[in-house]
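These are the structures in question, set out in turn.
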Structure P
Amino acid sequence: MPKFKTVVEYDGTNYHGWQFQPNAVTIQGEIEKALEKIFHTRITVYGAGRTDSGVHAHGQVTHIVASWRHPSENLKRAINSLLPDDICIKEVSEVEDDFHARHSAISKTYRYQILNQRTRSPMKRLYSWHVNQQLDVDELQAASNLLLGAHDFATFGAATSGTPSTVREIFEARWYGEKGGPNLTFTIRGSGFLRFMVRSLVGTLVRVGSGKLSVEDFRAILESRKRDKSGPAAPSQGLSLISVEYPK
């Protein structure tokens, strides 16, 4: 039976995260509901990873196995016609049998957005964290440089299902934004991420940027591997899964 890879974009504001839950509205649940209407049977959607309640995605990747003999573009249109406006299938392509949305991935890229100004913005409240204390971008970057390479990130998250190790490799961790400007963006790309890891990292890094912690304090927190040393997790609405990368 054919296997299809899909790329999904969604606004996570109104959902209890990616993963199906019997008594809650989720992204996976909405897609599976649409597929059941098309195929008249239950089709499981396998995602590259979970996103928490309120987290968004520009490039979540999934795969499905389904008896579809028409062009992939027709399947994309059929699913989108049944999805709510805040979920969209951007791409559908047939893939080899050994492709797996999660296990075949070699890296993932997340983005976190901060509105760094005194006054909050109603227009940005669903897609950024409003931090009214001035943040030092140089200090944020200096601390983030410590994340590069392979580390045990037990301080910042919990192991995911099927992957008990808390060691992950980070390839990029960079802050973007004009110094003194209101819009800050943190981009992080790694081999994988623990549950709550990116939000916990951002929450702790903001304490460095605001002067509550030094870069060396951050180093000690990372190396402690103790979950209670992490700062409060940043709010979910500022986080987006940007892309999932696979071998060429």
Structure Q
Amino acid sequence: MNPLLSAVSWLGAYLVVVTAPLFVLLLGPVPPPGGFWWDFAMALGFAALAMMGVQFILTARFRRATMPFGIDIIYYFHRFLAIFALAIAILHYLIIRIDNPAALGAANPLDAPAHMSAGRVAIVLFVLLVASSLARRGFGIDYDLWRWTHALVAAIAFALALWHVIGTGYYVGTDWKRALWTGYGLFWIALIGHVRVVRPWRMLRNPYRVAEVRRERGDAYTLALEPEGHEGIRFQPGQFVWLTLGASPFAL
């Protein structure tokens, strides 16, 4: 497929994945209108949740999805969308806080409904995720520690946000809509298991041996690698790989 057409197709698929669940919410019985700002806040909340779900696939490094863009652009896209989705989620909360504070209930988690507290905790966790990602190098946070913590906290935050949506029941008041959004959320969380467990396990079964180390000019070296017990990978000029030397593929 033409690279430009492939890129446009993947961008279109992204828009469908993000927006399709929002339009599905309009099917069947819906709650009476709550006014422009109320409905706008609800739309922002669902949009933020959908965008945060898609974040999991952006870091999964699926070959066909990354090929038209390059992994570096995908990661920049992932970072930009994370900030944008967080801003939408915070705006969702602020509009309700200003327009209809009674709907938020008590701020004390001991008095507030559990699903409302779950939504508040989810926003705090998303803030920590974005802040720690932007400031990781400045604070000298170990990459492996950050990587695993980032994935775990992201899964917990997304699950709490999903609990908040289903518990609130606005626009998901029917069984099939709740099942749809629950399955939608579980699918994204399952991607973390694929990326952090299944893929490293496959890599563990396909090791390479360092056959030669050649010193080049300056501080550069060339590593010649040979696959052991498998055919290796398809490689094209301009590609790059992450290497794990003398350690498990479960760590970078």
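Observations on the structure shown:
- Structure (P, Q) behind the derived value 0.45 of FRET efficiency 1/(1 + (r/R0)^6) of positions 35 and 195 (r between Cβ atoms, R0 = 25 Å, to 0.05): P
- Looking at Rg/Rh (Cα atoms, Kirkwood Rh) for structures P, Q, the greatest value goes to Q.
- Label whose coordinates, when volume of the Cα convex hull per residue in Å³, for residues 139-218 alone is calculated, return 85 (choices P, Q): P
- Structure from which -6500 was derived, helix-only ellipticity at 222 nm (-39500 (n - 2.57) for each DSSP H run of 4 or more, over all residues; to 500), options P, Q: P
- Winner on mean count of other Cβ atoms within 10 Å over residues 11-18 once structures P, Q are ranked, highest first: P
- Label whose coordinates, when distance in nm of label points 7 Å out along Cα→Cβ at positions 67 and 227 is calculated, return 4.5 (choices P, Q): P
- Origin of the derived value 18 (relative contact order in percent (Cα under 8 Å, 6 or more apart); candidates P, Q): Q
- Among candidates P, Q, the computation of distance in nm of label points 7 Å out along Cα→Cβ at positions 51 and 171 that gave 2.0 used structure P.
Only the coordinates and a few stated rules stand behind these numbers; no lab work does. Quantities reported herein were computed from a predicted structural model and do not represent experimental measurements. Cβ atoms are built from the backbone, for glycine too; each structure is taken alone.
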